[in-house]
1. Work out which structure the value -7000 belongs to, where helix-only ellipticity at 222 nm (-39500 (n - 2.57) for each DSSP H run of 4 or more, over all residues; to 500) was derived from one of 1, 2.
2. Taking relative contact order in percent (Cα under 8 Å, 6 or more apart) from the coordinates of each of 1, 2, which one would give 16?
3. Quick one: Rg/Rh (Cα atoms, Kirkwood Rh), for residues 217-256 alone came out at 1.00 when computed from one of 1, 2, so which one is it?
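No value in this document is a laboratory result; all are computed from the given coordinates. A quick note: this is a predicted structure, and the numbers were derived from the prediction, not measured.
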Structure 1
Amino acid sequence: MISYKENFSLKSLNTFGIDAKARYYTEVNSVLDLINILSSEKFKTCPKFILGGGSNVLFTDNYNGLVIHIKLNSIEKIAEDERFVWIKSEAGAKWHDLVMFTIENNWSGIENLSLIPGSVGAAPMQNIGAYGVEIKETVDSLDAYEINTGALKTFTNAECKFGYRDSIFKQELKDKYIIASVTFKFNKNPISFNLDYGDIKKTLGDIKIEDLKIKTVSDAIINIRQSKLPDPKIIGNAGSFFKNPELEKDKFENLKIKFPDLPGYILSDEKIKVPAGWLIEKCGWKGKKIGNVGVHEKQALVLVNYGSASGAEVWDLAMQIQKSVKEKFDITLHPEVNKI
């Protein structure tokens, strides 16, 4: 039987720590729960929002509808051959738990994505990535329920239409499917690692790692993230608030004339990626505090809730930052966080 709670506080269920309330709230602890909810009257008549780990969402007001919290969290091996192993994880499992599961078993592919908050089900929606790796490289397929019909559909990697912090579930299929599980394909015998992004090599040296393994790469990533990013349990935040903009090569080169220290990462012959944090810092926002909100002192890409901020205050700060970057660099920053 489905249990609903009314006027339910979501403060502990979003990493920004925003005290928004849901008109109705329910939890999904089994596939049967999800099937029953899909056919329920409340689901059919109310606005609905699917909540995973709450790490990529900003509630700017109370939610006048039904919040469905996915808590399915099993992780299991379903197949393997000499080179690869296939792992199926339910959507409610914590992303970092999945990463640790692969590391404990010496399977490679997502070690660079260590310590990213959030759930497995939310990860493919925005094709999470960090330190030169995106999950589109390891997703084999995923199972999702169509909201209107309740039908279960399997999406291949290609059908997910992964892009930079993007997928079909943020575009033409937005709000049309609920992801139930994701199947990943990992390498059982890693022969190389992605160490060229950020401070990975430097950190490996600093912590005196000589024997390169999956776990040592993960340890370096965790060390970097903990040194630069605030713990949401201590200071409310959703990690990177904005996407790194991708510029046409001509535009990048013209900006480079005016701003010689502008960093850029080549994506193709026509596209250059620019760090959004650098742009924000150059506009004077790093470490700035306005009332209950601010920009983190160590990472300008992270907006923080210093206490009792509302989601509207956080969003207002984000829009001020967006405006200043546009005025200084003629670059429009796009939020990575899902505004509700």
Structure 2
Amino acid sequence: MGGHSDSFPMRVFAEPPALEPGHVLSRPPEAPPRDPLWRSLLLFFLTLLATMWAGQLHYAGFFLEPGAVELPWTRWELFLRGAWYSVPILAILGAHELGHYYACRYYKVDASRPYFLPMPLLLTGTLGAFIRIRQQVQSKRALFDIGIAGPIAGFLVAVPILLIGASMSRMVQLPSQGEVEFFGEPLLVQFAIWLNFGTRPEGYDVVFHPMAFAAWFGLLATALNLFPIGQLDGGHISYAVLGRKSTLVTLGATATVVALAFFSMSWILWAALMVVMLLAFGPRHPRTFDEDIPLDRARLWLAGFALLMFVLCFTPVPLSVIQLSN
């Protein structure tokens, strides 16, 4: 999923000692070497191929008539049509990570370029993307701005993609029997479907166009990153707003994810990752020097907008398989 990884030592700042006459300052340590550009480009290219592969499956599933056994396209033509999914999802994930990256650049925080994670065996073709922040963020305002910049950037790209993709989706009658996969619909997806199809009759459902599925996954990634846990974007936002009280929020949010795993199997992997994160980094967020200074009113409003984004993008059951029968 979209997000960023913090990897930094705790630092203590003190006044420099007075120099004796004739003392010569040693040369300051050199800045850490930048990550090679080829690594980011290679991962992006592999993720492009993986999402094109996943996209061609979504495209074939959407356009093939029920019962059809032959593809009306060559393999190469079908692969290129995977761009209907690949380009939108890379745009959403890329916007999210670039939001973090440029916020880091603004505050002169050392951060890597975005890394995309290919996963060709998944329906999504990717596990998301991340940047690596290589030093501690000292200010709550900087931490808040870096944390919220990614979700807002990704959300602003995902919404128009969702509206366009929903307009190209189609309503179909459900089969009378057999297994059917259902993707949980966040409130924003429900609104986009209602806008195009109105109230769905009983026994009918909407099949996502590949572009709509890209938006669905992008919104889900946004919601996952906005969970107020540890080093996730939501954890940074929660700490910047609540200070040390955010520890209780982290514990409560982790317990909620674990409970969701009992409610829906699609949460098991995410719950396991959250528990591992909690054990590895602890429930307390690294402190900033201005921990006790409240955020300004504008940032508090943005925190409220982050909560609204979470509500609009979240679904309690992302994926379910239902057995239909007469």
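1. Of the options listed, only 1 reproduces it.
2. Only one of 1, 2 returns 16 for relative contact order in percent (Cα under 8 Å, 6 or more apart), namely 1.
3. 2
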